[in-house]
1. Among P, Q, considering only distance in nm of label points 7 Å out along Cα→Cβ at positions 9 and 177, which has the greatest calculated value?
2. Can you spot which of P, Q the value 1.02 was calculated from, given it is Cα Rg over 2.2 N^0.38 Å, for residues 185-240 alone?
3. Given a computed value of 2.2 for distance in nm of label points 7 Å out along Cα→Cβ at positions 137 and 161, which structure among P, Q does it belong to?
4. Output the label of whichever structure in P, Q has the greatest value of relative contact order in percent (Cα under 8 Å, 6 or more apart).
5. Given 1.7 as the derived value for distance in nm of label points 7 Å out along Cα→Cβ at positions 209 and 225, which of the supplied structures P, Q does it correspond to?
6. Computing helix-only ellipticity at 222 nm (-39500 (n - 2.57) for each DSSP H run of 4 or more, over all residues; to 500) gives -24000 for which of P, Q?
Structure P
Amino acid sequence: MTNGSPLRKRSVQTLLELKPHLDEIITRVETPGYIPHDPVQFMHAFEAKRDAEIAGFFAATMAWGRRDIVIAKVDDLLKRMDYKPMEFVMNYDQTEFQKFSTFKHRTLKPVDIHGMILSMQEILNTFSDFEEFWAMCYQKAHDRNRHYLAVFHDEFFLRSNDLAERTKKHVSNPEKGSTCKRLYMFLRWAIRKQSPVDTGIWSFLSPSELLIPFDVHVARQARKYGLISRRTNDLKTVVQLTDTLKILNPEDPAIYDYALFGIGALGYELPRKFILNKV
């Protein structure tokens with residue numbers, strides 16, 4: 001993308017012409033074969049809802065960088081929990097901290113895992129499951145005219161009784177300008193129904209309300225093909241992209257994450273005639 005040059009935005013007509021090509025890529029990417037190569041696998045590793053949602057949240061929180069490294073690190077974390085995340089969280093106390101003494105993933109350190117487990121423990125002592133806590137945050141956000149992910153951030157960390165201030169940066173906050181990529185990825189895993197990849201175990205939010213998980217691959221392809229006109233990677237740009245994709249599927253815009261990720265990271269291609277911007 002040339003610095004300073006305006007970005008062209010695709011018209012509705014040409015967007016609809018692009019739709020069958022994007023849909024074709026989705027059919028190739030969103031398959032059961034996707035699961036073993038993606039951190040979503042950790043939500044499929046458990047039959048019990050509360051195990052799956054805890055494992056999925058930690059997997060999404062750690063989803064920075066190469067997928068194979070992320071998968072190895074999440075597997076390491078869950079092994080330290082004896083692959084019983086619900087039981088481990090509920091029984092966790094200071095004596096268990098040593099299990100994480102050698103754990104590190106990028107900037108995530110043992111103290112961060114400790115603080116988040118204590119938050120999760122208090123949540124699960126108060127609510128029937130993690131989804132009920134999210135539903136409370138969603139309703140409180142509506143009542144206070146705030147973004148529900150910002151309320152989630154505040155409420156989640158309020159519940160830890162031993163929290164390092166640094167740990168708060170590991171969960172995104174849209175009020176700080178974040179695209180909240182990892183939170184929206186987790187919600188996509190938990191919310192989208194009738195998917196061969198996403199589990200659909202939660203219902204507090206409609207799939208139509210999901211925003212696209214906005215990573216570097218998605219950002220690049222969205223600009224290249226004129227799906228967004230904004231240059232800044234922030235929540236406004238994510239909303240603009242999702243609004244564009246709602247034209248193609250108003251009930252499930254997040255499904256196009258598979259197409260954009262497939263083009264950006266998995267080698268799928270669109271006809272060159274659809275390129276609008278140099279990136």
Structure Q
Amino acid sequence: MKKYWHVINIGIQNNLTYRVNFLFRAVFGFVPLLATVYLWRAIYQGKNGGNVADYSLAQMTSYYLLVTVVDAFTVVSEDDWQIAADIKDGNISQFLLKPIDYLSYRLCLYLAGRLIYLAVAAIPLLLFIYCLRAYFVPPGGWLVLAEFLFSVGLTALLQFFMSYTMALLAFWVLEVSTFIFILFAFEYLASGHLFPLDILPPALHRVLDFTPFPYQMYFPVGIYMGRITGSELLQGLFIQASWVLGAYLLARWVWSRGIRKYSAVGG
């Protein structure tokens with residue numbers, strides 16, 4: 001484990017170089033969020049204070065604020081592109097000759113990147129939440145907060161393993177950008193990033209429950225807001241953990257298959 005702590009330390013130092021980029025990315029990321037909040041305000045005004053699918057205006061605003069928080073904790077920014085570049089450029093050859101597991105190496109860099117991004121984005125994020133504090137719903141208790149954070153941790157792993165597996169397609173194809181964009185589109189629409197999934201027709205919502213996407217955003221936010229409780233919560237955590245395990249095993253399998261096709265020439 002000592003070498004991986006060293007990797008995290010190196011990752012933190014490298015990401016600190018781009019701290020201003022992270023700050024601007026966080027600040028300008030609030031622009032579409034602000035537009036979404038004002039859009040929903042207009043919708044609720046048109047309904048004369050009524051609810052939308054059991055969401056009050058405060059709950060709907062809190063939902064999008066929490067989406068921003070979960071996104072800051074879990075989003076995979078450029079890791080998939082870097083992994084694909086390592087494969088195409090032959091940089092993974094060094095990991096095949098050293099006692100370093102490439103998946104663990106990339107996971108450490110991903111965690112380092114999230115730590116620096118959170119440290120830089122924390123101030124503008126807290127200021128934004130403070131400005132909308134009248135609409136922000138606090139958690140139902142410390143247990144709910146702990147369950148939310150645990151689910152967010154699983155979400156981060158699930159997003160990383162899925163992006164890692166998608167990037168490994170570089171073993172077979174020259175350009176993986178199309179596959180990455182397709183995955184991103186499905187995640188954005190089917191994870192609850194664009195809107196709460198429970199405002200969809202029940203049949204469509206149940207279909208999405210058989211995919212990993214709701215557990216990348218909607219599920220942890222639903223735990224925080226108290227919309228997922230009891231046996232539904234336990235079942236959801238079990239399914240989410242199962243998807244994480246499945247994504248991890250798939251990543252290992254794709255890596256083992258890809259290495260058999262991999263070849264590097266030159267010196």
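Each reported figure results from applying straightforward, stated rules to the coordinates on display, with no laboratory input. Remember, predicted model here, so these are calculated numbers, not experimental data. Cβ atoms are built from the backbone, for glycine too; each structure is taken alone.
1. Looking at the calculated values, the largest one is Q.
2. The read-out was computed on structure Q.
3. Details: P: 2.2; Q: 3.0.
The read-out was computed on structure P.
4. Q
5. Among P, Q, the structure yielding 1.7 for distance in nm of label points 7 Å out along Cα→Cβ at positions 209 and 225 is Q.
6. Q
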